[in-house]
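What follows draws every value from the coordinates through simple rules; no lab data is involved. Just so you know, these numbers come straight off a predicted model, no measurement behind them. Cβ atoms are built from the backbone, for glycine too; each structure is taken alone.
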Structure 1
Amino acid sequence: MQRTQLFVVASVALLLAASPVAGAVTDQGVSDPAETGALSGAPGPAEASAAAAQQQQQQDNVTGNPGIDVSVPDTDFVPGAQTALQVVVLNDGNVTNGSLSNPQLEQQVTTARALRVSVGEHDAPLTVNTNERAVARLPDGSSAPVEFRMEVDRSAQPGTYRLPINVSYNYTQSIDPETSEYNRTSTTRNFTVDVTVEEAAQFRVTDVESTARIGATGTVDVTMRNTGTAVARNASVALTSQNADMTFGTSASSTRYVGGAWAPGETRTVSYRVNAAESASRQQYAFGATVNYEDEDSTPMESNSISLGVTPAREQTFTIVDSESDVAVDDDGPVTITVRNDGPIDVRDASVSVTSGSPALTFGGSTTASEYVGTWAANETREIAVEATATPEAESRTYSLQASVSYEDGEGDPGESGTLQFGVRPDPEVEYEFDASNLSSTLRVGEEGTLSGTITNVGDARADSVVVVFESESQSVSPLEREYSVGNLRVNQSKEFAFDVEVSESGEAGPKQFTLRPTYRNADDERSEAESFDTRLRVRQQRDAFDVSVVNGTVERGAGRVLEVTVTNVGEEPVSDVSAAMYADGPISVDDGEAYADEIPAGESETLAFDISTGSDALTKSYPVEMDFQYDEADGDTTLSSGYTFAVDVTEPEDSGGGLPVPAVVGALVVLALLVVGYLRYGR
C-alpha cells in the first residue's frame, strides 16, 4: 500500500513539475516512450524520487505484442478452376518486458484477438467469393487456417500474380501487475503472396445433339472444345445425369474414352446412349460433364464439372384416324383401320397387331392378328386390314379392340406404341343377295356376240368366289362358256361380267329371255346359289359381213372387160385373208373370177378386179352376178360368207367407124338375100 501511494505521489509530482512525453500507439504496435527532456536547473530530491518511482513502475509492467505472419501452402491454380485459397495465420509473439513470476501476463500481451483476415484489392485474374474470415483468439505459438473460395478466370493467362492478404487484430500492449491495468490496442498487418496460374487444359461444351425420345433410348452427342493452353492426353469424358428420368440404362453416369492428344482449340464429340423414361417431359434435363486427363508430365488431372442440358424429343406415337368393318354375326369379314405415324421419326420393320378381348370376335380362331407394314414415314398413314370372324354367339353390339405398333427406330432400337383403342360392331346375321344392272347384248343372227352386265352384292356380307351362271337353254343360242367368275364381292361392291354367245343362222331375230344365276361361297366355305334374275334382250337381224358395189357395171355384147368391185367391211372388227370368188350364168362369162385382199379394217373398203365377157347373142339387159367371200375373223376363226349378188348390164357395142353397126349391116344383108331368093323363086 505504501508502494502504491508512493507511485501516485511520484506521478503527480512528475506531471506538475516536469514536461512529460507520452508513448506512441500505431497500427503496427505500441512504440517505446521517448526519453524525458531535461528540466531547467538540477532536480531536487523530491523530483528525483518521483522519477525514480516512475522508472521502477515501468520496469515492473509486462509488455509485448503478437508476431503475426501468414502462410499459403498452395499457390498454383489453373484457369477456370473453382477452388479454395488456404491461408494459415501464425502467431510468434514477442515479450519486451516480462515477469518470471507471472507467465500468464506474458501470454496476455502475446495473444492476438478478434482477428479479421481478408483478401485485398488485386489485379490477379481471379474472383474471391468469400468475405473476410474471423478468428476469435490466436495465442502465441499457434496457428489458424482460413479458406477463401475463389474462381480463376477461364481466360486467365498463365503467369505469377500478387495477391494482398490483410490481417487486422487486437492485443494487450502492456499490463501493470500491481494495478491490473491493461493497455490494449489494435493493428493491421498487410502481406503479399504470389499465386501462379499454370498452363492447363480447359473444356467447354459447344454443342449438344440428342435423338433421345420420351419412353425410348437415343443418342446424345456432346461436342467439347479444349479452351485451355495445354494439351490433354488420354482424356475420358464422364457424363452424369442429375435426374432419374434420363439415365444411361440403369446407371446415372457413363464414360467415353477420347484418347490421343487433345490440343488447345480442338473439338471432340463423344456419344452416349441415353434412355428417357416414360415419365419424362419435354424440358431440359441437367447433366454434368467432367474430363479426366493427363498433363504434359503424365500427372492425372480432372476438370471442373461442366453443366449442360438435354431435352428429349416427344415420344413416338401412332393414331387410329379411321376404322371400318364388314363382318356380320356368324360370318367373316374384313376389319380395316387407318393408322397414322404421328412421329417424330420415321420407323422401319413396323408391324401392326390387332387384338380382340372377346371370344365372340376372333381372327381365324385367334385373339390376335398382325400385318407387316415395313418402312413407315412420319405423318404417313397406312391402311391395315385383318380378316375377322363373328361367331354365332356374337351380338350386334360394339366390341372393344386394341391395336399396337411395334417397330425399329433409325438406330435399330426396338420400340412399341401405346395401346390404340377402337370398336367393331358386327352386323346382324347376313343375307346374301345380288342385283344385275347394265344388261346389254350385241347378239345377231348368224354371228357371235356378247351378253354383258354388272352384278352387285346388295346383301349383308361379303360374298366370296362369286360366279354368274348362264342357265338359258336354246338350240340356236349357245354360250361359249356358261360360267363367268366374278371373284369376291364386298357389300355394295359391283363387278362386270360378260358371256360370248353365238347365234346360229337358223335363229330368229327378236326379243329373247335369258336367265342368269349367281353362285357364291358363304362364311362356311359352302357353295350356295342366289336367286336368279331374268333379262329380256333383243337379237338383231342377220347382216352381211360386206357391202358390195360396182362403179361401172356394164359390158358390151360380144365383148369383155375388167369389172371393178368395191368391197366394204361393214362389221365391227377387221377381217384378213379375204378371198373373193365371182360366179355368173350365160351369156355372162367370168374369165378370171378370183381376187384377194390381205386385210380389210372395219368400216373400210377394198377394190377387187374381175375379168368378164358376154357372148354375141347376149341381149342388152341386166344379168345377175354372184360373189362369195372366205375370210378370217379377228379371233382367228375362218368364215365363209356367200350370196352377194349384183347386176351387170349388157349394152350394144359402139361403132367405132361412124357407119352402121356390124350387126345392122349383117341383118340388112340377110334381109336382102332373102328378098333376092324370094324374088327368084316366086318370079319363076
Structure 2
Amino acid sequence: MNKFTNNIKKKINKVISKIKKRYKEISVIRYLKTNILFVTYVLVNLIASWLLRVVTMGSLFNPLAIISDLAFIFVVGSFAYLLKTKKQFIVLLPLTIIMTATCVVNAVYYENYVSFASFSLLSTASFLGDMDGDIVTGLIHFKDMILIFPPIVLTIVHIVLCNTPYYKKNEKIERNKKRFGNTVIMGAVMTVLTIMLMAPSDYGRLKKQWNREYLVQRFGIYVYQLNDAIKSTQSKFTSLFGYDKAAKVVRDFYAEKEKNETHENNEYTNIFEGKNLVIIHAESIMTHDMSLSFNGKELTPNLNRIASEGLFFSNYYPQVSVGTSSDSEFTFNTSLLPSSTGTVFVNYWKRTYEAMPNIFAAKGYFTASMHANNASFWNRNVMHKTLGYKKFYARDSYDYSDESKVIGMGLSDEEFFKQSVKKLKKISNKNGKFFSTLITLTNHTPWQDEDKYGDYTVDYKHKVVDEDGNEKEEVLPYMEGRELGRYFKGVHYADYALGVFFDEMDKAGLLENTVVLIYGDHDAKISKKEYRYFYNYDFETGELYDSDDERYTQVDYYNYELNRKVPLIIWTKNSKNNKKLNKEVKTVMGMYDAMPTLANMFNFSYKYGLGHDIFSRNDNIVVFPNGNWVTNDLYYNAQQEEYMNLHNKKISDEETEEVIKNNKYADTLLDVSNSIIVYDLEVPKKDEKN
C-alpha cells in the first residue's frame, strides 16, 4: 500500500514539475518581478479610482467597480508592451496623467456640485478663465489633491528602475507581443466578467447616463468617463441615428397627455395678465436658509418678509444636472429637464425652444436678461438669444470702476441691483411692458470674500457667570471659519442686496404694475460633513455630539436630498393681506412646474412643458435628472432602488403599484425631454397622424 502511495506521489510531483517548468514564465512571482512598472501603473490607477469613490460617495469597497476599473486599465495600458521595456514609461505615464486628471476633476466637481463631471464640460473649461484665480483655487480642497499621487509614484518607480539593471535584464527575456496579447486577454476577461455581472437595468443606465453616482459606484470612474465621452458626441450625430424612435416616444407621450389631462381654469387664471414680470435668479439660496438665525438675528430677513407677503412655495425642488445654474435657467424657462449628457446651454443651443422669453416677446413684451458676469459664461451670450431675450446686459454693460463694489466673481449684488433697476426704468419708459431675468452672483461658491459680506457673524454668543459672580459674554466659534459658515454669510449679504433691489424698484416707481418672482437656482452643494457639524454642535462644550448621543442628528442620503429645496416666491406690491396672493403653498413642486403655473397666471399657452400648473394639482411628482423622484408622500432613490416614506421616515424597497407607476413615468419623462432637446423635435398638431 505504501509502495502504491509513493508511486502516486511521484507521478503527481512529476506532473507538477512539468507544469511549473512550462508555465514558469507566467507565474505570479515571475510576472511581478519582470513587470514592476506595469504593475505599479495598474495599482496606482486602481487605488486612485477607489479613493475617488471614498472621498466623494464614501463607497469603501465595491468589487464590481474594481473589476470594471481593471478591465479599462489593462486594455489601455497593454499598448505599452508594443515598445521596448524602458520606453514603456512614455506610454504609461501619459495614460496615468489622464486618469489622474479624470479623478481630480471629478473629485473637485463632486465636492462643489455633488455630481460627477460630464466629458462635454471640457468644452466649457474656458469658463474658468472668467473666474478670479483665488476663486478657482477655492474650489479645490486638500483631500482632492491626494489623488495626484499616481504619476508621482510611477515616475519615482521608473527612476529607481533606471538606476538598476532591471530594464537591461528585462529586454533580454521580455517577449513584447506575447505580453501585449496576454494583457489584452486579461482586460477582455475582466470586460466579459463586468458584462456578465451587470444587472438588466444597468444597460439602460449606461445608455441614458442619468444617474452618474450609480454609474461611478457600479462601473468606476474610468468606464463612466469613457461612456460619457461616447454619449457626449451624440449632439454631433443626432441626424444619423435614433431620430424615428425618439420622434415616436415624443408623439406617444403628448398624445397620451392631451387625452388624459384637463385644462380647467382656477382662481389664478389670468390674474397677472398684462403685468411686467421680473425674475430674480438667486444664486445658491436654499429654503433651509430662511429658517435660520444666529445670535437672535435672522439670516434672511428680507426673503422672509417677501415670502410672508406673497405666494411662497415651500416645497420647490431644483432639477439640475452638470449644468447647475444654466440647467436651472433652462428648466425654469422651458419646463423641460436638463439633457442627459453635457449641458443644453453648451451642447444644444442650436435648437428652437418654447421658452418664456420667446413667449413673452410674442405677447409684446421687451425681454431682457441681466448678469454682471462675462457673457460667455455658460455660453449665455448665445443661449439667451435662443431662449428669446432681445437684450442681454452682461459684464460690459455694467460699471466696474469702483473696486470696492466687486465681490467674489464680479460686481456685488447690491451694485448689480442698483444699476439693473436703472436699466429696467429705461426699458419701461421706452418699451412699456417688460419681462426680465436678473441673475445674481455674489453668493456663488466658494464664498471667499467674507470680509465684504458685512458684520453678520455665525458664532454663538451667550452669557456666563464667572467665578467672581460677574456676568460676561462668552463666544464660541460655531460656524465661523467653516465653509458652511462662509456660505451663511454670503446668504445674509445676498438677502441684504435683495432688500436694496426692492427699495430701488419702489423709488423708480416700477413696483406698481410688476410681479416679482424670486427663485433659488440650486442648493449650495456643500458636503454632508458640514451639515453634520452644523446640526451636532454642543453649545455647552464647543465640541460635537458623539454619534451615539441621543441628541445626535444623522445627516444621511435622504435628509440631505430633501434639504436641497430652494425658495420660489411670487410677490406683488398689493399681495400682502390678499387671500389669493398671500399664502404658503406646500404641494411638492419642481422647477419644471414654474412655466405652466405662470402660463395660467399670465395667460399664455405652451405645447412642450413637462410640468404642471401647481394650482391644478394635488398629486404632483418631481422627476430629477438622475432618475430620482419625489411626491408629497415618497422620495425615491434610483441609485439604491428604494424610497423613504416622508410621513413615517421609513425606508423600503418594496415595489408597490405607486412606485412602479412613478418609475415608469420618470423614465418616460426623461426620455421625452432628452429626445426633444437632442433631436430638436416638435409636438405634432392635433390633426397630424402618426
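List of remarks:
- Per distance in nm of label points 7 Å out along Cα→Cβ at positions 67 and 147, the highest-valued of structures 1, 2: 1
- Computed 29.4, 113 for Rg and Dmax of the Cα atoms in Å - originating structure among 1, 2: 2
- Among 1, 2, which structure scores highest (criterion: distance in nm of label points 7 Å out along Cα→Cβ at positions 107 and 163): 1
- Here relative contact order in percent (Cα under 8 Å, 6 or more apart) was derived from just one of the structures 1, 2, and that gives 6; the source is 1.
- Which of 1, 2 yields 2.0 [distance in nm of label points 7 Å out along Cα→Cβ at positions 155 and 267, calculated]: 1
- Structure (1, 2) behind the derived value -3000 of helix-only ellipticity at 222 nm (-39500 (n - 2.57) for each DSSP H run of 4 or more, over all residues; to 500): 1
- Which entry (1, 2) yields the derived value 6.7 for distance in nm of label points 7 Å out along Cα→Cβ at positions 315 and 603: 1
- Comparison of 1, 2 by Cα Rg over 2.2 N^0.38 Å, for residues 483-650 alone - largest value held by: 1
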